[in-house]
Structure formats: C-alpha cells, structure tokens
Structure 1
Amino acid sequence: MNQDEENQIYEQKLQAAFGSAAGFQAHLAASGAGIRFTGIDLCRPLEDAQVSFLLDALSKYRIVCLAGQDLDRFTLAGFERFANHWGAPIPHPNNFTRGGKPAQQDGASDGPIELIPYAERTAAAVDKTFPGQLRCLSHESPTVLVTSNFRGDVKDAETRVTAGGSWHTDIEYETLPIYVSMFLAHRSPLSRNAPGGTWVPESAAETPHPYYEGSSKELMRLRLQLPLNGETAFADTAAAFEALPAEEQRDLEVRQLRRRLNEGDEGWLAPLVRTNPRSGIKSFHSPIWASRPKVRPAVEVDGMTPEESRAVLDRLEAHILQPQFRYDHLHVPGDVTIWDNFMTLHNSPPVKSNITSIEDARLLYRLSCKGQPCLALPRKDDPAWLEAHVAGGYRTPLEMLDT
C-alpha cells in the first residue's frame with residue numbers, strides 16, 4: 001500500500017469519527033512525528049470512539065494539533081474538561097506552594113500543598129499590559145499555566161530578548177511523571193523585524209546558561225539551536241531510538257535511571273526506554289543528565305558513576321537533538337497542541353519581554369495530565385492515587401465537566 005492509499009484510509013477513519021468536515025496533515029516533522037487535524041470542534045463533548053481515535057493518533061505521531069478552536073466559544077473550563085480524557089489534570093507548580101516554598105524549588109514533594117489564589121498568581125498581571133486589547137481567558141483552575149511574555153505595566157526599559165529554556169520533559173522528577181501536556185494558543189507574535197526576518201534575532205551568546213559547565217561544544221551548539229518565531233521546540237525521542245543499531249537499542253532498553261528530588265535522597269529507578277501501550281513504539285523518556293540545573297539533582301544511570309552517567313546521557317542528548325529528529329511547532333491562535341512526554345523532549349524559545357506592541361504578544365495556556373486515559377467522563381481515579389500523585393489530591397470539579 002502506498003502513502004496516498006494509506007492517507008485515504010486514514011481520512012475515511014477520521015471522518016467516520018468526526019464527520020466529513022474533518023481533515024488532517026500528517027508527518028509535520030522530518031522524523032515522521034506530528035499530525036494536524038482540522039474540522040474537529042472541541043466545544044462539543046467527545047464520544048468514546050472519538051477519544052480513542054485521538055489517543056491512537058498521539059501514540060503514533062507523538063504530537064497532535066487540533067487546529068482552529070473558536071476562542072469565543074472554547075473556554076478554559078472546556079479545555080480542562082477535554083484534558084480529563086488524557087489523564088488526571090494536575091495543578092501546575094507555579095500555582096501552588098509546597099511546604100511554604102515555590103513548588104518548583106528543591107524540597108520534599110510531599111510537603112503541605114497550598115494553592116495560590118488567582119489574584120496572587122503572576123498570570124493575574126497579564127491583563128494589565130494591553131487593557132482593552134488582550135485579556136486572559138477567564139479561569140480559576142490551578143491546573144492552567146498561563147504562558148506569556150508580558151506581565152503587568154510596561155516598565156521604562158527597552159524590550160529585551162530572553163534566552164530559551166533547557167531541554168526537558170514535564171515533571172519527570174516525580175515517581176509518576178506527566179504523560180501528556182497540551183497548549184491552547186491564544187496569541188502568537190506577528191512581528192518579524194529582527195535581522196533575517198524573524199521575531200527575535202539569533203543569539204550569539206556562548207554562555208552555558210541554563211546548563212552546567214562541562215558539556216561538549218557540539219552538544220551546546222545543538223541545545224542552543226532554538227526557534228526564532230516563538231515556536232515550541234520538540235525532539236522526537238521515538239525516532240531517535242529507532243535510528244540506533246539494534247544491539248545498542250537492546251542495551252539501552254534495560255538501563256534504569258536513578259532520579260532524585262533533592263541532593264542526598266536515595267531516589268528511585270525509572271526506565272530510560274518506554275514502550276507506548278497503544279502503538280508499541282519505543283522511545284527514550286527524559287534521557288537528560290541535568291534538565292533542571294540548580295532545581296533538581298542530575299540523574300545517574302544505575303550501575304554507573306556520576307561521571308560515567310553524564311558521558312552516556314550527554315551522548316544520547318546530542319544524538320536526539322540532531323536536526324533530523326527536531327521539529328519547531330508554530331502556535332496559531334485557536335490551536336490545541338498535545339504532546340506525549342514519554343516520546344518527546346521540548347524546549348521554550350527565546351522571547352521578547354517588556355514588550356510595548358501587541359504585535360509581539362505571545363499568550364498560551366498549558367495543561368498537563370498524569371495517569372491513564374479515560375474515554376468517558378467523569379474520571380474514576382482512586383482518591384488515594386490522587387493524593388499520592390496529584391498535588392493536593394486535585395480533581396476537576398464536576399460542574400466543570402458539565403460545561
């Protein structure tokens with residue numbers, strides 16, 4: 001069967017699930033990852049068969065984009081309702097304190113949880129930058145992370161370009177990592193006034209920030225090759241694993257990584273390679289030696305010294321960040337983009353901050369989920385499981401599921 005025939009059959013399955021208006025574009029990345037669906041309205045509750053179709057798509061393509069949601073109708077309550085199909089939505093660490101400290105800092109993961117009221121979150125200041133022109137979609141849920149490059153009144157200073165982040169997966173430092181994360185795009189930067197016709201200029205900086213010293217020049221070069229138009233950068237860890245020789249794959253499949261919340265902890269062992277339960281595709285999960293410098297300890301390969309562990313994991317990171325496994329996803333307002341954290345790495349791009357023009361505004365909403373997918377709502381997660389793995393034992397309110 002050739003590619004055209006495969007696409008025709010897939011389109012028939014898609015339209016059987018979602019109607020004749022639905023379409024798709026597959027293989028957004030050179031590695032084969034990524035699929036974009038059109039004509040799927042998430043304002044409507046999903047049927048079991050529709051959820052199953054989307055879960056299968058993510059298990060194969062690693063990144064799924066559901067384009068063109070109507071932001072006048074699609075609410076953040078509806079977004080969280082949709083997220084419940086993928087797993088239990090979790091409060092974002094920026095929205096609560098743990099043991100009296102910001103939850104992203106070091107410290108015990110089981111310290112007392114206190115949710116931060118919306119009015120005291122940094123996201124509340126977003127509405128003050130462009131009054132009458134741009135506001136956050138209304139929400140109170142602690143699961144929603146507002147990602148923006150503006151916050152409060154513009155200060156009397158020049159617009160700056162901040163560096164991108166470090167390559168990572170979401171909350172890999174807990175015993176049960178995040179399975180799925182997703183963005184709803186509200187605003188993407190439109191200006192392209194940097195040299196080369198991009199939103200921000202290419203950085204010439206050679207500083208290792210936010211990474212530790214000691215990585216090879218080639219690895220640092222690959223790390224710093226970030227998109228310049230506000231895209232989210234992805235690396236396909238499934239394709240990167242598949243590209244390795246069979247003998248090396250077998251060796252890596254049995255490797256375990258020791259992860260710790262804090263220096264001095266005994267930690268726990270987690271697999272380096274995972275198999276997707278729906279598609280059977282194997283991929284690296286967070287094969288990064290130190291993805292959160294000065295926040296969480298570096299990981300170790302079980303049975304290796306710290307020095308040996310860094311050498312092995314730096315080599316794998318350099319392999320995964322090669323151009324053939326990379327994909328920069330441009331966010332279009334109204335798009336919902338979902339990614340599997342067990343099958344990808346991602347990174348935040350360089351952005352303009354202290355902006356004065358709405359043409360430079362970048363505004364997205366992020367949700368993340370743990371646990372098993374669920375075809376029909378409400379979820380029936382065990383309260384003890386929620387207490388063990390979801391901050392504060394949070395559960396989406398039933399009234400939100402009726403939205």
Structure 2
Amino acid sequence: MTTNPPVDQTSVKILGPPGSPLGYMIRDFLHRSDIPFEWIELTDDQQAREKAGVSGLKDGRLPVCVFPDGTRLECPTIRQITEKLGWFRDPSRSEYDLAIYGAGPAGLSAAVYGATEGLATVVVERHAVGGQAGSSSRIENYLGFPSGISGADLAERAREQACRFGAEILIGREGVRGELQPGKEIGYLADGTKIVAKATICATGVEYRRLNLPNEDRLLGRGVYYGAGASEAALCRGNEDVFIVGGGNSAGQAAMHFSPVARSVMLVVRGSSLKETMSHYLVDRIKSSPNVRVLTNSEVTALQDDEDDESLEKITVTNRITGEQQVFATKWLFVCIGGDPNTHWAEEIGIVRDSAGYLVTGPDLPQPNGRPDKWPLSRSPYYLETSAPGIFAAGDVRHGSIKRCASAVGEGAMAVAFVHRYLANG
C-alpha cells in the first residue's frame with residue numbers, strides 16, 4: 001500500500017487539500033480495505049484547477065477520487081466508494097443460520113468457521129473489514145507470521161477465506177436495533193435492511209475512545225486521528241514531529257511505524273511506565289529507537305489550531321503528578337487509548353452488560369438462582385453466550401476478553417462451536 005509515488009497504475013488516486021477530514025477518511029478506508037491508493041496533495045488553487053479540474057482549494061467537489069478505469073467521484077461518501085469497488089450488496093437470503101455483526105478478527109474468524117461447517121452465514125460490517133486491527137501497521141506476535149503482518153493484510157486474507165467458503169459480507173451496513181423472537185433474532189440495519197438469523201454472534205469490538213477536549217471533533221482528520229494511523233505514515237516523512245497518546249500495544253506499534261519516517265515520535269502515557277500495558281518486545285524496541293521518547297504520568301490537555309487553515313498546530317501536555325505543562329508544535333496527534341463498546345442495542349432488548357457496557361457471557365453472568373434472571377432454558381448459558389439464548393459475544397466487545405488479535409480469532413471460532421450446540425439442542 002502506497003500513498004506517494006512511484007505510482008501504481010492500478011491504484012485509486014485521491015486528490016485533495018492538506019488537512020481534509022474526508023480525504024483522511026477515504027485514505028483510512030482504502031488502507032484498511034487493502035486497496036492501493038495514491039494521495040495527491042493540492043497546495044494551491046492552480047494545482048486544484050490543473051490536477052483535479054476544480055475551481056480551487058475550497059471547491060466543494062474536493063477531494064476527488066479517480067479509479068483505474070477512469071471513473072471520477074467528487075467528494076464521495078464511503079458508501080459510494082464501496083459501491084464502486086463492487087462491495088455493496090444486499091442480503092441474498094431471507095433467513096440465515098448465523099448472523100455475525102462486526103468484521104474484525106473475531107467476526108472474520110467466526111465467518112470462516114461458520115461457513116466451512118455448512119452454516120448459512122452473513123457478516124455485517126459498518127465500516128471496513130478488519131476492525132481496529134485493520135489499522136495496525138504490523139502485528140508481530142500473531143502465530144505463524146514470524147516477520148509480522150499488517151492488520152489490513154491479515155484482514156484481507158481472512159475476508160477472502162470467508163468468502164471462498166460461502167460467507168456473505170455486507171460492507172458499509174450498520175446494525176442499529178435488535179429484536180428477539182422464538183428461535184430467531186432479527187437485526188435491523190440503519191438503511192432499513194432486516195437480517196433474520198437462527199443464531200447471532202456480536203463481534204463489534206469497541207469504538208475509539210476520545211480525549212474529550214475542546215476543538216477535538218473539529219480537528220478530526222485535520223491533525224487529530226484515532227488509532228494507529230497506518231495510512232498516514234508516508235505523509236509524516238521528513239521534518240515532522242508525531243505524538244501518540246496511549247501506552248498499549250497499538251500505541252507501541254504506531255510508534256514503531258512512524259519512527260523510520262518522522263523526525264521524532266513522542267509517546268504520551270498516563271501511567272508511570274510502559275511495562276504494565278505493553279508487550280515486552282515493543283517496550284524493548286521503543287527503548288532502542290533514538291528518535292522515540294516517552295512522557296510518562298502525562299496526558300494531552302489542550303489542542304490549538306492554526307487560524308489560517310484550521311488544522312492542528314500545537315498541543316499541551318500536562319504532568320498528572322506535578323501539574324507542569326509543556327506546549328509542543330505538531331500537526332500529527334494519534335490517539336490510541338482503547339475504546340468503548342457500542343452495545344446500546346443490547347440494553348434495549350435486555351441483554352446483560354457490565355458497568356462499562358461490555359456484553360457479559362456464560363459463567364460471568366449474574367446467576368442468583370443457578371441461572372440468569374429471565375433465562376428461559378433448562379440448561380445454563382454456554383461459555384460465550386449472552387443472557388439471551390442464541391446470541392453470543394466474541395472478541396473485544398465481550399466482558400473479560402483478552403484484548404489481543406489471536407484471542408479474538410480464537411473466540412470467534414469457539415463461538416461457532418457453541419452456535420452448533422445451540423442449533424442442535426436449543
């Protein structure tokens with residue numbers, strides 16, 4: 001995947017001004033989808049006219065996407081790009097054996113094992129295949145890849161594998177509401193589509209947690225980014241100072257990804273060290289990287305934008321113990337501080353969640369009388385089953401899960417085994 005020349009003749013060209021939030025969204029989507037692209041930054045009105053065929057940098061038609069077949073999309077939505085790629089489709093069945101919500105590692109694993117074992121399987125993904133793992137520049141502790149593999153590459157391999165066995169994957173579709181009926185679950189998508197299935201696996205992961213600072217929403221894609229930002233590394237080449245907030249593996253992987261191209265990389269960490277939250281191999285690499293620094297016991301407390309182009313210009317970092325503040329000039333701030341589960345739909349239909357919103361499953365469910373309240377079956381819930389029979393949870397969205405790619409893949413496969421038990425015995 002490249003964002004700069006040499007130009008791949010089969011790549012999508014994206015032409016837009018610097019600091020374009022939509023330009024970032026498109027780059028991020030294409031990167032996660034493992035689609036080669038070239039970002040052509042337009043720096044003045046003349047370039048906008050000559051290269052993009054628009055009136056100037058403030059033309060509402062920017063950014064422009066040009067596909068290898070010559071198709072031109074002006075200021076496109078992600079759905080329009082998905083349709084152009086041939087990925088947007090409707091369900092082929094009125095009812096499925098298994099519906100999976102979320103196409104991250106857990107969801108894709110469930111899709112592969114569900115489809116290979118003969119279940120009519122559909123996967124619903126609201127954004128891009130791969131989930132948060134898809135934005136990772138390199139996963140180095142995943143079994144079978146001693147040299148590591150990018151999250152986008154791993155996700156694309158899993159997507160191809162699931163589709164080869166007959167699973168349907170609906171991209172750009174978001175589940176917004178659920179309904180329970182005897183022997184089946186109904187999922188309602190944002191566009192009105194209805195998914196009926198005998199069993200369901202929720203593998204929706206988590207949404208990136210935000211800093212909750214003034215200007216944050218306005219600066220999204222204009223210097224503030226959520227996740228590892230693998231699509232942006234080529235744009236940070238040269239005399240750029242990159243700041244990463246977070247002390248987990250995703251933050252460490254991001255630091256290692258930006259280190260070879262940026263002038264400096266600064267990790268801003270709330271804790272007193274990285275040892276408690278980051279894998280040992282990443283801690284060692286960070287220590288041995290001369291242009292990577294770590295600010296411990298610290299947090300970003302203010303964002304300042306440039307008055308001319310309304311993009312990020314400076315950040316304020318505050319020491320949580322001493323209160324000392326430092327102001328740094330930067331155009332690149334990547335926030336990798338975990339996330340919150342999107343499980344409001346579960347609350348609406350009475351599925352048990354913990355205090356943070358994660359889905360509680362199996363033996364972790366409150367069972368004052370030997371079974372959860374309102375549990376209708378004579379058996380106890382299976383290990384990955386929620387408080388609603390036939391609805392399972394796998395991966396980061398599940399209470400007590402291990403936040404690692406390999407464990408999510410394992411839970412996806414395990415959930416399918418329990419789905420088979422449920423379909424056979426109830």
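We did not get these values from a lab; they are worked out from the coordinates using the rules stated. Small disclaimer: the values here were computed from a predicted structure and weren't measured. Cβ atoms are built from the backbone, for glycine too; each structure is taken alone.
For this structure, a couple of remarks:
- Of structures 1, 2, the largest value of distance in nm of label points 7 Å out along Cα→Cβ at positions 196 and 252 belongs to 2.
- The greatest value of distance in nm of label points 7 Å out along Cα→Cβ at positions 68 and 364 among structures 1, 2 is that of 2.
- Structures 1, 2, by mean count of other Cβ atoms within 10 Å over residues 236-243: label with the highest value: 1
- FRET efficiency 1/(1 + (r/R0)^6) of positions 28 and 140 (r between Cβ atoms, R0 = 35 Å, to 0.05) - highest-scoring structure of 1, 2: 2
- Looking at percent of Cα pairs over 35 Å apart over structures 1, 2, structure 2 comes out largest.
- Parent structure of the calculated result 15, given that relative contact order in percent (Cα under 8 Å, 6 or more apart) is the read-out and 1, 2 the choices: 2
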